[in-house]
Structure 1
Amino acid sequence: MKFVDLSVLINENTPVYPGDPKTKIQPAGILDKDGYEDHYVCMGTHVGTHVDAPRHMVANSKSLDQIPIERFIGRGIYIKINNKKFDLEHIKQTDIQEGDIVLFHTGMSDIYYKPEYYDNYPAITEDIANYLVERKVKMVGVDMCSIDHEPFPAHRILLKNNILIIENLTNLGALEDKKFKVYAFPIKLQVDGAPARVIAELL
């Protein structure tokens, strides 16, 4: 049994989407002084590897705590995006089935700590988002800061149909030509999204 960690490290140097609050980590208990170590962590709900709930962009929709646990687990589908351009016909060649978790590998994670990570990243188009809705997938994940650009049409299409979104994935190259199962567990917050530990189990 082999697992691949698809999650980025969260600390005070973790990049954040432009305009989002930076992560702050402060000691709340010092071992030598208090007899225990503890920390106060302040961070946005969309920092690092995280899951978007429908409530993120759809009014009167579900928050993370209202999502059944089985929605965070599923057969993984790896799709490599060549030349950083999403192409519907290329995606249609992949055997995407109902309940799958589709992960798109663009290569953007290679520049995760560089400013250009947030510049000119490719976007999932509306026709691709609608196709994924037709295929009834559970989740869509990317190694990018966002699946699309403002005003975020793909976000709204997927989330309106209760398809969860994973962003800021890493290590997706390890899944190429592999069969795997995805476990994407966000913190159980009653809000619009949360950091998650996402792993792939190679089968």
Structure 2
Amino acid sequence: MIASVRGPVRVRRGDHVVVECAGVGYRLAVSSETLSKVPAAGKEATLHTHLVMREDAMLLFGFASEEERELFLLLNGVQGVGPKVALAVLSGGTVRDLTNAIASEDAARFQAVPGIGKRTAERIIVELREKVTGTAGTDEIVVTRSDDPRVVAREGLLGLGYEPGEADVLLDGAKGETAQELIEAALREAA
């Protein structure tokens, strides 16, 4: 997995940047929050990344901070929220603003994002309010992850490129005690 890229910025557009690393230009989809922190073309930038592999594409997403990447991964794990919608959510404010919106159950904040209706906004709040805590008045964000094997297995399937809905269906019939056993059972089911 590509964890980060560092190098001169070659292109800055409204939805992506190109950062050159060792002679290779990496196109990274970015939120407007991250774009505001990327320097002008020709200057060096460092971005945290997440790679999404699909049958027809490899998509690289860039983030100005680890916290933004963590929130992206959590959002992407919510049923009905894919990488592009998660990036659109991140464009709606700082990580602290978004985590505070989750903590205060501000569904309207998420409904303002194109592609998110009332149900999806409520699902984001319900699924993430226990995992993400914004500390009011500071930039510190605490992200907690569950030790529940089913949650870990679901995150593993999402990391393998399955959509949230597909991962849920595969895990519904899976039997096992550990995350590894659940993933193996789910992959056998998929085959």
Structure 3
Amino acid sequence: MARPQSPDYDKRREAILAAAARLYARRGFSGASVADLAKACSTSKSLIYHYFPSKDDILYAAMAAHLDALVAAAEEATRGGAPEQQLRALTHAFMRLYVGAEDSHKVLLNELDNLPPARRAEVVAKQRRIIGAVEALVREIRPGPAELTLPLTMLFFGMINWTHTWFRPGGAVSADDLAELAVNMMLGGAQAS
């Protein structure tokens, strides 16, 4: 007979993923074992394996959870309004998601090559959906030579994706202030180029 699911199953699973993201962000995926994760969670390896069949599944789930939130935010932000308004809404949503998700974001940016090929392809497909949403907005904001659309899109991501390395909530600039700066720089550059 199968073991019944705990009423707090989802909460425990999320706690394991948060601990895994923290551990992988600090030590790297290869530098952290399931035993290390169990210790960080004050639990047993067998309980970790109750929630995740393998270490690879933990890494994938940590990345997918963060990406799924970003995909949902991109879809919500691009549902209506002028392209400039959509880019602004998307940037604000992304910055709000980045705050408090530094570990997940760092794992997503640094550990992709540690996923098995099929899972890596799933993550890359989600990343491409996000990039595609911004690229479509850039194309609308800046009609003209198409060869600059992708570079402008990637410059946008370059501005916001690395904020996890230096941005501190509660500092002189809020996440929303930073989002405004990024959008204003992007719109000024896209319209001027």
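In table form, for the structure just shown:
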read-out: Test item: Rg and Dmax of the Cα atoms in Å, for residues 126-181 alone calculated as 12.0, 34, pick one of 1, 2, 3; value: 1
read-out: Of the structures 1, 2, 3, the one that 0.95 was derived from, the read-out being FRET efficiency 1/(1 + (r/R0)^6) of positions 38 and 54 (r between Cβ atoms, R0 = 25 Å, to 0.05); value: 3
read-out: Comparison of 1, 2, 3 by relative contact order in percent (Cα under 8 Å, 6 or more apart) - largest value held by; value: 1
read-out: Label whose coordinates, when helix-only ellipticity at 222 nm (-39500 (n - 2.57) for each DSSP H run of 4 or more, over all residues; to 500) is calculated, return -3000 (choices 1, 2, 3); value: 1
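Read the figures in this text as sums done on the coordinates, not as results from a lab. Note that the structure is a prediction, hence the values are computed from the model and not measured. Cβ atoms are built from the backbone, for glycine too; each structure is taken alone.
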